[in-house]
Structure I
Amino acid sequence: MSEQTERIVNAFPGLFHRDDGKMFTNIGIGDGWFRLVYDLCAAIQIEAERAGVIPEIIQIKEKFGTLRFYIHGASPAMHKLIEAAEAQSEFVCESCGLLGKFRASGWHHVACDPCERKRGSR
């Protein structure tokens with residue numbers, strides 16, 4: 001488990017349980033989206049407590065360049081929070097968290113100019 005994944009799972013253990021008793025531990029995103037996902041989990045936890053529901057996070061990943069957040073048992077308010085975070089990911093560099101641009105050349109991704117230059121020099 002990556003350090004970022006461990007920090008999120010430890011901060012919100014109730015969101016990462018699974019019906020089979022195992023703990024969800026795979027968050028497939030770059031470090032730049034850590035704050036975005038952490039803040040989303042915090043908002044979902046607050047909404048879950050308010051609504052009296054127990055959602056189950058299924059998967060968190062990058063797909064086609066933006067954040068994808070899959071959850072079961074979420075309220076409509078939680079789905080709105082997720083939609084907002086996924087939309088915000090279009091402007092946050094997945095590598096460093098600074099303001100980024102959606103890049104459709106090659107592998108779709110969101111990167112700031114400095115991270116894109118580093119990526120191009122690999």
Structure II
Amino acid sequence: MDWYFKCPLCAKERRTDWGNVGELIRCGLCKKSRKVPGPSDQPDAYVGDHSWPIDMEREVFRIKGKDCIIDGCRDKEITLDHIKAHSKGGRTSVGNLQPMCKSHNSSKNDSDFYIWLRENRLKARQ
């Protein structure tokens with residue numbers, strides 16, 4: 001799985017294999033060796049896939065909790081949802097993932113979260 005992050009020194013975007021997180025690598029631009037940051041170090045770093053590694057899931061749950069993001073939802077069958085759909089250019093990153101029950105996630109499908117939420121609130125008022 002490809003892992004995209006910014007060099008902690010020069011801020012150039014780098015790509016490496018997810019298995020290299022925490023390992024020393026040398027930046028091609030600044031020529032310095034640094035550890036590859038993980039999802040807790042750079043919340044906007046991302047994997048180049050729709051699915052996510054367990055370390056990223058743990059970090060999302062640590063920061064955002066383990067309950068569905070939808071107010072009042074008590075469903076305990078929780079997954080992660082891309083706020084901006086991966087199919088529409090949303091990245092698989094801590095910053096673009098949120099906990100959501102499988103039912104709401106299925107209803108949202110590939111919609112942008114905020115548009116979907118607004119439309120569902122409008123439907124509920126009618």
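Here, each number is a calculation from the coordinates, and none is a lab measurement. If you're wondering where the values come from, they're calculated on a predicted model, not measured in any experiment. Cβ atoms are built from the backbone, for glycine too; each structure is taken alone.
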Exercise for the section: Kindly point out which one of I, II the value -7500 was derived from, the read-out being helix-only ellipticity at 222 nm (-39500 (n - 2.57) for each DSSP H run of 4 or more, over all residues; to 500). Expected result: II
Exercise for the section: Supply the structure label, taken from I, II, corresponding to mean count of other Cβ atoms within 10 Å over residues 28-35 with the calculated value 11.9. Expected result: II
Exercise for the section: Assuming 0.96 is Rg/Rh (Cα atoms, Kirkwood Rh), for residues 36-83 alone as calculated from a single structure, say which of I, II it is. Expected result: I
